[in-house]
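Each structure below appears as structure tokens.
Nothing in this text is a laboratory measurement; each read-out follows from the coordinates by a stated rule. Only a predicted model underlies this, so the values are computations on that prediction, with no experimental measurement involved. Cβ atoms are built from the backbone, for glycine too; each structure is taken alone.
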Structure 1
């Protein structure tokens, strides 16, 4: 897995990701402390609002950003977005009113909604081999889990020497370092997709590919299974630690650490697991675990049992989430990948936007054990849907038939076109009927899965 770090471009982009994650981890801790300083007992309301702002920005702006910046070179876009986030974070130490906090975080999350899918879409460009890309996905999963474990510890150490508002300076340093590594990464890829495309087509391109590709519809269902259980874990773990187990704040952090370690253990073995059983079996198996494990909470386990449960939930979550990028890579051309990653980013967070309030409401009204069982039922329904939707076998190369048709585009250069002697086809031209087999993805020549 670590062998891919010999790739200079990936190594520098991964360093950018680490610095960005570390900085944002410090910001998460700083925002919680700042909300308490400003609102006291209402800090939970402020943090809940900030979380809702984040999800709304992610769901609504990611596809729009992909369409707006479709022809902007990716490296320039990423550096510009990091610079904007850097500038916004510098205002946080001077915030004096809650509304100011909401505005800054909303703008920050808009930038993140544009940055994250654009960054994710770059990695398969520089690591075209599936095994290398799978290793990159595993490293990325490890990075996220390490951030969730280490950021509170680093923040705690820093708070022994500085005021909590100074944590945002650490965030700014991380984002500045991220921009620097992206700038020197050497990545030269362009988001230019050739002939100018109408804005609405650019806006809907990713969603169109998504909804017409069965494995991606299944990916949405599996992501929904994760959000059913994951939202409950995020919202109610503190109540399990304090009320069900009668523990302390350390009990809460111990459960979260077990969850993170489970995810990390799975990420380390992900490449070999996919080689043995395939992405479909690994992901549906993980979702099935998410549907089963929560019911064990009905047995009233002690601390040791709860640690095992949370470790298993972390393993199952990583089984579902880690290979997701691999399915996106398999389902798109290079030129369509930014739009598809943006669509996945938006759709997946829509699931969390739905399940966060449901998890909180059910936990308060049904009790912890029963509410977890209900959420697991939602995960089971989503897993069952994915099982039926995802083709088996899921062949990348498919036989299909093209009827005769005419269409327009300027100077196409792909396998579907024979160039004229001048190297260019007329804007309006006709394709003859043909039946053939090749790597199949949804595009302008393959608008439907069953052709």
Structure 2
């Protein structure tokens, strides 16, 4: 399976390169109007929305995206499970994911001839007696905002999903519409292809520094294109969408400098990589979950879903805070599956007792250590710096809404569709976390 993924990605890269005739990305210019740091889901979506909305407004806009990982070999976007759900507790997350769902199911309208392989199988989030009231409260808000899910008790769960053991389960929330999963690689390639067709440029390189004007504002970035030469790229506006490395890039701009004279500059962008494992499981057990099985989440956070038509399942679990693995490599710890994932799977789905690992991979969350939610909007000191980072594992489904939001802030000066003000950088300065309850 991993070999097939590599073949598909290599083919997509060749197809994408042919669009510009430049197999290694576009030439790095000396200047642009908007520089987007990071060409993953958030950055590529921002480029697409900026170019498409500028066209609608009759404006020319020079947009440059700089991406450090030309082949997206370690990019969070393409290593994700690709889920879309509305089962959150914050209204902003629910509304962004509702828009994400609409974007995905109407992908050809937005992206052209791109098949996002959407599977509308829903989510099933299970709660113990301790968490049942929170699950019910969240469901009420979700449905009020336009989601469609239902609450099921243990008996109803067993009838609907006969493969499921309800031991220790008090309540389940089942998404009956607008939830499922899709191909994140196809979405990223769709963003990039469409943005390029509209005139956006995508260059390879790492931002290694910034430049300032006489008044102390950001005026340019120093980019290492991998050829040993560092080049200056002047910009009017910058979007920081570097995924798991956004915190590191922010520090290059002096954000998080404890000795800064400006209070907002002393506050760091609290985004760092967190490694997550995805295991591909097969089983010959009886009463196995069928093709329409929802992505199922146990009360302890262990999840699984079907993967394709051959009886495979994807599964995993986020570790406890004190068990976070190193992030120097993307090596997979198979011992973690044996000790922390498989016992829950086998208890929840007896058919998984005979499960065998077929393959696995690891990817990085762009984890926001402050409150595990995205940071979206203008930096309070640098008026021409916009941030889209820290989505902590649920970013891929929100890339359509966040890209649109960034384009609104830059082109309109304010949010004009979804008001995402509460997710701005100011909450870090004011120490006002926006926590999810029962987040997965």
Structure 3
């Protein structure tokens, strides 16, 4: 009897509330990891002691075995609420924690991130934070974990920055903010954001990527200076972009994901240049130089592509920001045949139609993939059965099934990723496609 035959047929109706290994954390975790992506921000957790350390093990390490930075992990101040605070409240403890943190930890911005317990017992965190006005820059993010997931926490952090920290500034021409890439959750966030920044610089556009910059809080303050916001997601960052438009009058331009490979990257540069009225000849010169280089270097991979495993059927599992760009690049520029794409980040219904279009109408292949929206790891594995794919681009959760159950090549490209170390590696831009091919082809090409 196979494993599939032992699974109760009514499992969906018997346990509808159970989700096996979802690929994200709670909204507190989302705000927390986002805050540690900004140099100069000191997060202060108003929650139970386990809320912070759980993110170290379950998010940072899962993001390509990354540490949490100088202000994250075991260095993060936390009120460590226990039973007595549920009865008597935790406001006084939070007040003392903020005061001691300002004295002991050097930072440009202190961010109080409130979890489930304060929300349930009714702590007035906002009023405690206001007591420190004039002593230090302190803001409050209300992220009760039960109210959302990682992506909601990302939006809540940016929303708190916009509402409580930013002030109007004079706009600067050809300056843009980059939104939609969630630190750590998007495993290649550091490399991808810096690639986008450098690409835009080549056409004369200054990009504020918010994260990874040494003057991080200064970059947050400069958000209102941008002429345009660029959102690299079908749904992440859209709420923040809407807030910025409402408060500072900034228009925004959206793309389904960070661009991967020549076709997507050239389209990205042309769209941004058109919106900012950059001379076409200047942009086309940059595109021609970049495409010439990347296509020349792709030639070195052609034997491995054509002889090693030509036109393989492929399965993709991951969040929308990751798999859309990868699936389109491999299908449209390398000749892979996308058989199934499973989206794991629970995008809202209004974003799902755009995702479907990107993975059907914008896939230049006679083979159009089955597109499934699934967060449950057990069901994701079941959805991969009885298919023909030879290559799987997914997460480390699929590594064992790929080898033992399906007998196919596997490369972890999304969260969680416990089987690779990712620091500055990236798949974005013209040369990101080459990096992806290097990693992928190495999984199935070997000595003759």
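Quick look at the numbers
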item: Entry that produces 10.5 once Kirkwood radius over Cα pairs in Å, for residues 302-341 alone is calculated, selected from 1, 2, 3; result: 3
item: Top of 1, 2, 3 by volume of the Cα convex hull per residue in Å³, for residues 78-317 alone, largest first; result: 2
item: Answer label among 1, 2, 3 for the case where distance in nm of label points 7 Å out along Cα→Cβ at positions 38 and 214, calculated from the coordinates, equals 5.0; result: 1
item: Value -12000, calculated as helix-only ellipticity at 222 nm (-39500 (n - 2.57) for each DSSP H run of 4 or more, over all residues; to 500), assigned to which of 1, 2, 3; result: 3
